[in-house]
Structure 1
Amino acid sequence: MNNKRIIGIVLLVVGVVLLYLGYQATGAPLEHATKSITGNYSDRTTQYLIGGCVAAIGGLALIVLGSRR
């Protein structure tokens, strides 16, 4: 297994964890209040969700493309 695939797996795991944390944060009572007032999630929740997506997609890309030579 080469280094790109290992980094891809790590990024994928980190992305999934960030997505889980962001999803859990969307159900918090304070987050519901923020969304009802502003219409958006808080900055931290948005960062978790976007960061998780970017890390997961990057990890998948490294896993798939890292195996090619």
Structure 2
Amino acid sequence: MRKKSVSVSSVLSAAPFNVVFRRSLMGANLQAWYNVVAMVANVQLANQRDHFAWVYIIMGFFSVKSMYRA
């Protein structure tokens, strides 16, 4: 799929994921892609407003200190 404005939902709903890279993935890059696909394969999306949350702090806000701790 070569649409810049495609939604995450439409990509995740295709099986297998319809993703095209400009360059061929080989070796460690191909393995990294397989790892990403495995992580997002079972993600369930809801038709709700997006929000960002930093999971390393209870309040969910990013801080450099929390990044170094993580």
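Values in this text are rule-based calculations from the coordinates and carry no lab data. The structure presented is a predicted model; accordingly, all values stated were derived computationally and were not measured.
Please compute Kirkwood radius over Cα pairs in Å for structures 1, 2 and give me the label with the greatest value. Let's see the in-between values first.
Details: 1: 12.9; 2: 15.1.
Checked 1, 2; max of Kirkwood radius over Cα pairs in Å sits with 2.
As an exercise: helix-only ellipticity at 222 nm (-39500 (n - 2.57) for each DSSP H run of 4 or more, over all residues; to 500), calculated from one structure in 1, 2, equals -10000. Which structure is it? Kindly include the intermediate steps, with their values, before the conclusion.
Working: 1: -29000; 2: -10000.
Computed on structure 2.
When relative contact order in percent (Cα under 8 Å, 6 or more apart) is calculated for each of the structures 1, 2, which structure yields the highest value?
Working: 1: 56; 2: 19.
Across 1, 2, relative contact order in percent (Cα under 8 Å, 6 or more apart) peaks for 1.
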